[in-house]
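Next up: some structures, all given as structure tokens.
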Structure I
Amino acid sequence: MMTLQQSIGASLDNSLLFAAVQNSAAGYAVFTSSAIVVLTMTIAKNFERNSVVSEHQLVSFGLKSAFFIYLALVLGFWATSLIVPKILHHSQQLLL
């Protein structure tokens, strides 16, 4: 899988950054899995006997969180790989 990530990243001129962003996003997305949701509900019930949090609410919260994390990662990747090199190139030209 890492080879595929590096190949896609190489086409964007930043193979390691793309792989790091994709792996980070996948790590955060695991929190929306049903196993983690059930684990969270079990732990919550042990501490709070009258828990009113449903599985649907936890999955919904996890998906909303994953969306914003993916959005932040995509914007960060975009800024790092597209904007910053242009700024650096422009500033180097100004110094010359």
Structure II
Amino acid sequence: MELNDLLTTTAQRIDAEGTRSEAAALEILAAAVRDTAPGAAAALVDWDGTEIARQRAFGIVHGLLLHALNAHGRELLLLRLDPLAAAHILVRAA
């Protein structure tokens, strides 16, 4: 699984179930962009804020991660988000 696929699946779950359903993933994504997009990172995990604000922040973070991270950075983030993908990446690298 690629990072784009995982982010798309996450977006679909957010659309169907809300951002709280993906709280753990959103915390990881917020940490990944905290230095480059602190406002979006904060809004993404502001559980006292509105749902629409978190959804908008997810859109910003999603795009930023796909365009700002190099291939190695995307793989590292994928490893944190999806342990099964981590196993696939490690096997592929061997």
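Bear in mind that the values in this text are calculations on the coordinates, not laboratory data. Just so it is clear, the structure is predicted and the values come from calculations on it, not from any experiment. Cβ atoms are built from the backbone, for glycine too; each structure is taken alone.
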Across I, II, distance in nm of label points 7 Å out along Cα→Cβ at positions 3 and 59 reaches its greatest value in structure I
Comparing FRET efficiency 1/(1 + (r/R0)^6) of positions 43 and 83 (r between Cβ atoms, R0 = 41 Å, to 0.05) across structures I, II, the largest value goes to II
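Any idea which of I, II comes out highest on Rg/Rh (Cα atoms, Kirkwood Rh)?
Across I, II, Rg/Rh (Cα atoms, Kirkwood Rh) peaks for I.
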